[in-house]
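Read-outs throughout are calculated quantities, based only on the coordinates presented, and are distinct from any laboratory measurement. Bear in mind the structure is a predicted one, so any value in this text is a computation, not a measurement. Cβ atoms are built from the backbone, for glycine too; each structure is taken alone.
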Structure P
Amino acid sequence: MRALSSEQFDVAIDLVQDYPLAPALWTLFSGARYRIGYDVHGRGIFFNIKIPRMQTIMHVVDEMLQTCRSIGITPDTDVPELAVPKEAKEFATAQLINAGVRPGERVIAIHPGGFYATQCWMPERFCRGRKIGN
């Protein structure tokens, strides 16, 4: 906590809209002059700029853009951009080629993980050695 507060941050933003208090506490302990976060589940006490809970269900990208707008930040675009380093692309390409995937061939990937155990796919439900499709 001392190391965090010694950084002398101007702004700390907590984007969590759930129950965990740790991110809100880190925001508080940052010592930032402006501590911004959602006023939900009693977490608002840690912030001096409170963002009201989103009233409609929306995609997380739209939610974060709305959050930016609510604190006076106007994003240049509404389109998210994923920056992938050249080395990572080259590594992935080599891995796919080694797995028998030809350049330009479509690949579908599934990320079965999640933050909470209830969001994770159960190991016994994974495909076992069966090829789907051609």
Structure Q
Amino acid sequence: MIRSFPEACKKLKLNPAKVLPRITGMPKRHQAAIIAQAKLIIIAEAMNDGWKPDWNNSDEWKYYPWFWMNEPGFRFVGSYCTYSFAHAGSGSRLCFRTRELSDHAGKKFLSLWRDLMVLPAPAKRKKK
């Protein structure tokens, strides 16, 4: 199982220092989401061992992590599957060939998923 972004890069023969996009023009509040998505795409590719979802095959299940956001905060809930459409929360680049891979990705890389999906809280204003 892939345990880190550098490990995923090593498996795919990518240089982790050079593979991430430069996003200097993007507002700061969105930069972490862009970096997280880039990392998760590479992690998913490495974990899937060359498997690519066939969206024309309704017999092929595709798994994606599912998260919940409420009072305790952002957390992994489980993995769901789909066979004929890309769910708005995951998309085909971030789906996995097995439930086990999806569960691992959802738990191990929770902070990346949070950066991707959750807007940062607004800065607190100082009281006058």
Structure R
Amino acid sequence: MKYSEIREQAQEKRTELFKAVGLFFAFSTEQFNESKTPLREGEKYVSIGAGGYLPKDNVDKFIEGMSSIRKWENSEIKKQKDAKIEHIKYELSNHECYYTHDITNALAVLPYPKKDVLKVFYQELKKFEG
């Protein structure tokens, strides 16, 4: 399976989880009121940051679900060498490492040893520097 396919399947799993726990995103009071999910009596919303809200009683289910999806995704990526390299390249680009020459933020989200990330970083950096 290609990295892009793994990422797509993981996103589908996250979308299903978001629906199951009542997670929604809002960046204004109007959006919040339009998007909020039904609450049980006495229940309250909590923020997960980045504009995300969900019923407080679903926080543990959300955390466990995200952890499970991340484990599945990492397991699928590790099964294929090309997927691992594409994953590293994606995160290096996503965190603008080729411009900053700092891989710290990418390392924080990648489940690989620093030496593996650096190897890909330096190979790809040559392309950017021509």
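So mean count of other Cβ atoms within 10 Å over residues 93-100, computed for just one structure, reads 10.0; which one of P, Q, R is that? Display every interim value, and only then the final one.
Working: P: 10.0; Q: 19.0; R: 14.1.
The correct label is P.
Upon calculation of helix-only ellipticity at 222 nm (-39500 (n - 2.57) for each DSSP H run of 4 or more, over all residues; to 500) from the atomic coordinates, which of the structures P, Q, R produces -8000? Don't jump to the answer; show the numbers that get you there.
Values: P: -8000; Q: -10500; R: -20500.
Clearly, the read-out refers to P.
Suppose mean count of other Cβ atoms within 10 Å over residues 37-44 works out to 9.2; of P, Q, R, which structure was it derived from? Spell out each step's value before the answer.
Working: P: 17.6; Q: 20.4; R: 9.2.
Computed on structure R.
By the measure relative contact order in percent (Cα under 8 Å, 6 or more apart), tell me the structure among P, Q, R with the highest figure.
Numbers: P: 13; Q: 27; R: 23.
By relative contact order in percent (Cα under 8 Å, 6 or more apart), the leading structure of P, Q, R is Q.
Computing Cα extents along the principal axes in Å gives 59, 30, 21 for which of P, Q, R? Show your work: numbers first, answer last.
Details: P: 57, 35, 34; Q: 61, 35, 25; R: 59, 30, 21.
Going label by label, the one that fits is R.
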